[in-house]
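Each reported figure results from applying straightforward, stated rules to the coordinates on display, with no laboratory input. Note that the structure is a prediction, hence the values are computed from the model and not measured. Cβ atoms are built from the backbone, for glycine too; each structure is taken alone.
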Structure 1
Amino acid sequence: MPPCRIDHITVTSPTLEQGSDLVHTLLGVRPQRGGEHPRMGTHNLLLRLGDTMFLEVIAINPQAPKPSRPRWFELDRLPLDSTPRLRCWVARSDDIRGSMADASEVLGLAEPMSRGSLEWLISIPEDGSLPLGGAAPALIQWHTTIHPATGMQDMGCRLVELRLLHPEVERLRALIDSLRIADPGVVLSARVAPHAGLEARIDTPHGLRSIGSEYSV
């Protein structure tokens, strides 16, 4: 089985505007408009972080019908008065079902998804929860020969490090090993913390900036 790659990191937010403000405050740039996810009743903003990586801000779309199943990324559990935060990440696979079978943790079901002309499969637990509190990746398999990041505006941002935080760090490390996640140019580490979380270090036009968890150590 080929190794998985870091694909994108996801900020969950009550609204896209609040998520955009968080990214601007921490990184000094604003993400561009993405699109809508009809199956999930959500929409997003996007910031390119490399040729095959990006940051996503995702929120419930108030104009879309409520889906018949729980939304992804625990968005149904997000209080309206909550603050946006880096909540989870996604790893890319060329064989999502094979990678899910190899994974040391249950990551959900491979669900078909779309946004505009883009189509893909992504692992989502049936209850919409985040495995290992978001420290574990969702898996994605794009149904396109060109990665979506290549079509995004280049704001001069690059992901250089992703820190995964969890109280049961050996479970997390075992999962990363089972998925053989490796990405040249990005430092990926798993660290002990009192709660699950993420911290991303991003090279920006304003210097090296961080976005993520208060539990980083």
Structure 2
Amino acid sequence: MRNKLLLIYNKLYSHFGPQHWWPGETPFEVAVGAVLTQNTNWGNVEKAIDNLKREGKLNASAIHKITTESLAALIKPAGYFNVKAKRLKHFVSFLMKDYGGSMSRMKGAKLPSIREDLLRVNGIGPETADSIILYALEKPVFVVDAYTKRVLSRHNIKDHDASYDSFQELFDSNLKRDFRLFNEYHALFVRVAKEHCRTKPLCEGCPLEGM
């Protein structure tokens, strides 16, 4: 299995090159993006983040102080803005309480405890928690999303309905736990799923065609 996973990675990387994902100027911006990207596309998230930047609200202290209603208005382009405003407030309250509002301080904590704490935050599930851990904190945890499941299940690596944890274990047990590798691999899954492994697949020209 290790060789097969590495073969998939190498084919994707050779075809698409480095993805430079997750876009964000600071770890906090990346974490905010991870919350906002739930159930929407990245273009909408960028608009919401630009609104926060323009108003000087893209920092933990500002989001902690702003009302939920005002925050919702700023992130409206991301959709489900009332729900996401509450989730952002919950995340920032956790960050302020446990880490003094510092992503750097959070990064200094042990991965298992960070993950457990994030999963206790209202509105943060495994995918969002792991996105924050991998992309904002640069710790080696593999993010499992719909794209990951779609690509792996269509290539008979894993049943699509298998649990999140079992998909994650596939990478943890077969690959070196390196945040750079996990970062690039997940980003490449997103790229190939958007261009080829769509809901209605476009297999012609796919770097994984014939595997």
Quick check on the output: 0.75 is FRET efficiency 1/(1 + (r/R0)^6) of positions 29 and 125 (r between Cβ atoms, R0 = 25 Å, to 0.05), derived from one of 1, 2. Which one produced it? 2
Please compute distance in nm of label points 7 Å out along Cα→Cβ at positions 117 and 133 for structures 1, 2 and give me the label with the greatest value. 1
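Which one of 1, 2 has helix-only ellipticity at 222 nm (-39500 (n - 2.57) for each DSSP H run of 4 or more, over all residues; to 500), as calculated from the coordinates, equal to -4000?
Details: 1: -4000; 2: -18000.
Derived from the structure labelled 1.
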Here Rg/Rh (Cα atoms, Kirkwood Rh), for residues 13-92 alone has been calculated and equals 1.02, so which of 1, 2 was it run on? 2
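Say we calculate Cα Rg over 2.2 N^0.38 Å for every structure; which of 1, 2 gives the highest result? Write out the running numbers ahead of the final one.
Values: 1: 0.93; 2: 1.05.
Ranking 1, 2 on Cα Rg over 2.2 N^0.38 Å, first place is 2.
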